[in-house]
Structure I
Amino acid sequence: MNRIEHLNIFILLLLLFFSCTNNGSVEKHQNNRDNIVTVKEEIKEIDMDDVMIGSIARLSIVNNFLIIKDSKSLDLLVHLFDRKNAAYKYISSAIPRGQGPGEIANIGYIGVNSKKNEIYVSDHGKLKIFTYPIDSILYNPYYVPEVKIELNNIQFPSEYLYINDTLCYARIIEPTGNVGHNEAAGKWNMQTGEVVKMKYTHPKVRTKRINIAVSIEHETFVECYANHDLMTIMDLDGNKKCNVYGSNWNDGKIIQIYHFQNVVFKGDKIIASYSGRDMHGNTFPDKLLVFNINGDYIKTLDIGYKILDFCYDERNERLLFAFDDMIQFGYLALNESMLE
C-alpha cells in the first residue's frame, strides 16, 4: 500500500470520526432533569372580576390585551383583559356562539396580528377563519366579521404563529381516516392555503402529537411531543439542529405516559410544560422545563398547580397560566436568575 492510499484511508477515517461526533452532538439524551425549583408560593392569582369562564380556557396576547378563549361558553366565547399596567382587569366579552352570521359554531385557534391589532378566529364548524379587529369587538361584542380564509378538512392548521398573510408557522392536522389524524409542523400560506412541511421529521415517530413554538429573533423552531419524550429543535426551514430526549424516550414506541404540552420562548430560553403522568388519568402538567436555545436542560420549575395552558407576557415579564386547580388563572413574575 503506497503513501497516497494510506493518506486516503486516513482522510476517510477522519471524516467518519467527525461525522460520528457531529451526530452525537445533535442527539441529546437527558435522563436526569433533577434541578427542581418550587415556585408555587410565587404564583399570583389573577382576579377575574366575577367573570365566569369555563374549564377549557386558552390564552392569547395581542398588544394591550390578554384574550381568554372560553370554548364552553354558551354565549360570548372571548373575554378581553387589560394588560397595560400588568393588572389584567376585565374589559369586556365578545363573539357569540351559534350558527348565524357573526357567530362561531365551533371555536378553534385564535391567531394574532399585532400590527393590525386584530385576531383571526378559526371556526371548525363552518370551516372558516374570521377576522375580528379588536377595536370593533370592544365597541360591538356582536360584530359581524369578514372571512379571512376558507379551510379544507383535508389539511388545516390547528395552531400557528402569524407572520404575515403568506407566512405562518403552523401545526397541521391531517385526517387519516374516519376518526384518526396525524400532525405535522410546517409553513402555511394563509392566502392560498398552501402547506410546506418542515424538512425534518423524526424517522422513528409514526404518530405525531405535537405543540410548537417559534423564535424569529433566534431563527429557531421547536416541536414538542405529547406522546413521546422528545423535543426537536430546527431552524426556520425545518433543518434539524438537535433532538432532545428525556428518560421516557422509548425508541419511537408509544408508552402510556403524557409528556410535553405547551411550549414558548422567552428570549433565548425554551420553556415547556411537562406532565410525565399516566395517559389514563389527569394528564395536565404541573411543572415547566427550561432549556437554552441549543436544547440543553437548565432547570425544572415546579408550579404546583395543574396547567391547562400558558403563555409569555413579554411586556410584563410574566408567564400567564390557565389552571385546572384551586385557582383558575394566575401569573409567575420572571427574573433572569429564575431561568439560569
Structure II
Amino acid sequence: MNLYRLARPLLFSLNPETAHKVSLQLAGYLPYPAVPAYPVTAMGLQFPNPVGLAAGLDKDAAHIDALARMGFGFIEVGTVTPRPQAGNPRPRLFRLPEATALINRFGFNNVGVDAFLQNIARTRWRGVLGINIGKNADTPVERAIDDYKLCLEKVYAAAAYVTINISSPNTAGLRSLQERDSLEDLLFQLVETRKRLADQHRKRVPLVLKIAPDLAPEDIPSIAASVQRHGIDGVIATNTSVSREGVENLTHANEAGGLSGAPIRERATRVLREFSYSLPGTTLIGAGGILSGEDASEKRAAGAALIQLYTGLVYRGPRLVAECVSAYRAK
C-alpha cells in the first residue's frame, strides 16, 4: 500500500512549511519500500545507489538518520551559513499542485554552522553526506568568499563532499558569484583552502558547484572552464529557477522565489546536457523536475552520474527513490 498517497491530502491541507516540518518529524517512524542496490563510483566516493536527497529539505542536518531510512544513496544537508539566520519572512513556501511545482524563498534559514555540526555529530548514519555551504544574507557580496572559506574549514572533517551554493535566487546578489571574475576568485580561494585542509585532515574532500538553470547558453562554457581549471570535482545542475514559464496565471505563480518541480525539468536538463559537453570526466549531478523514473533516465542520458530529489518527494513520496534507482539499473 502506498501510505504516502493516503497521507498526502492531510499534509497538503496544512500550511506548506508546517507540512514540511511534520514530514521531517514523521520520517523516522514510517515504513519505506526497499530500494535496490546499484553501486556507483563518482568523485572518488562509493555510492550505494545514484539517487540522493537535495539540499534544502534538511537545512539544519537535524533529521539525517530518519531520512536515511528512505534508501538514498547519499544525503546533502544545508545550506548552512557561518552564523544562524532566520531567513526571509513567512509565508515563503508555496505549492502549485496544478503544475506539480513549488516556489520557495526561504533565504538560507539555518541554525548556523556550529549548531549544524553538533547535529551531525549526533547522527548514527555513516553514508555519503554532502554539506551545502553559503553566505549569510548580511555579508556583502564582495566579502562572500570569507563566509565560504569559513564554512569549508568548519565542515571539512564531517563532509564526504562539500557543495558551493552560488545559485539560490533567495539571497540578494548571490547569483552574481557565477559571473566569470567572481567565480574565478571564489574557486581559486576555496581550492587553496582545500589544499591546506587536505594536508591537515589527511583526506581530500571533493568540491561541487551548484549552478542555476537560468544561465544563458554563452555562460556555460565560461563556468565549465573555471570548474576544469580549478579542479572542481562535480557540478549540480540545477538549483531552482526565477522563470515562471509553465506556471503563468496559476495561484502563487507571481510569488518571489525559486521555482522547482515539473516546470523546470526541461530547462534544468538542457543546462545539464550543455555541461556534459563542456566537462567530460567531471561528475554531474542532475536535479530539477525529477518526478518519475523516466525523468531520472532523462537526466542520466543527459550526462548525470547521480541525481537529487526534493520537489518530487513532496508530490510522489518515498517510493520515488526506489523508482529512480530502478530506472538507472534498467539502462
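What follows is calculated from the coordinates using simple rules that are stated; it is not laboratory data. Fair warning: this is a prediction, and the values are worked out from it, not measured in the lab. Cβ atoms are built from the backbone, for glycine too; each structure is taken alone.
Comparing distance in nm of label points 7 Å out along Cα→Cβ at positions 130 and 146 across structures I, II, the highest figure is found for II.
Here helix-only ellipticity at 222 nm (-39500 (n - 2.57) for each DSSP H run of 4 or more, over all residues; to 500) was derived from just one of the structures I, II, and that gives -3000; the source is I. For the set I, II, ranking by relative contact order in percent (Cα under 8 Å, 6 or more apart) places II highest.
A value of 3.4 for distance in nm of label points 7 Å out along Cα→Cβ at positions 50 and 258, calculated from one of I, II, originates in structure I.
Quick check on the output: 2.2 is distance in nm of label points 7 Å out along Cα→Cβ at positions 138 and 186, derived from one of I, II. Which one produced it? Each step should come with its number before you reach the end.
On the way: I: 3.7; II: 2.2.
It was calculated from structure II.
Structures I, II were shown, and semi-axes √(5λ) of the Cα gyration tensor in Å at 38, 25, 19 was computed from I.
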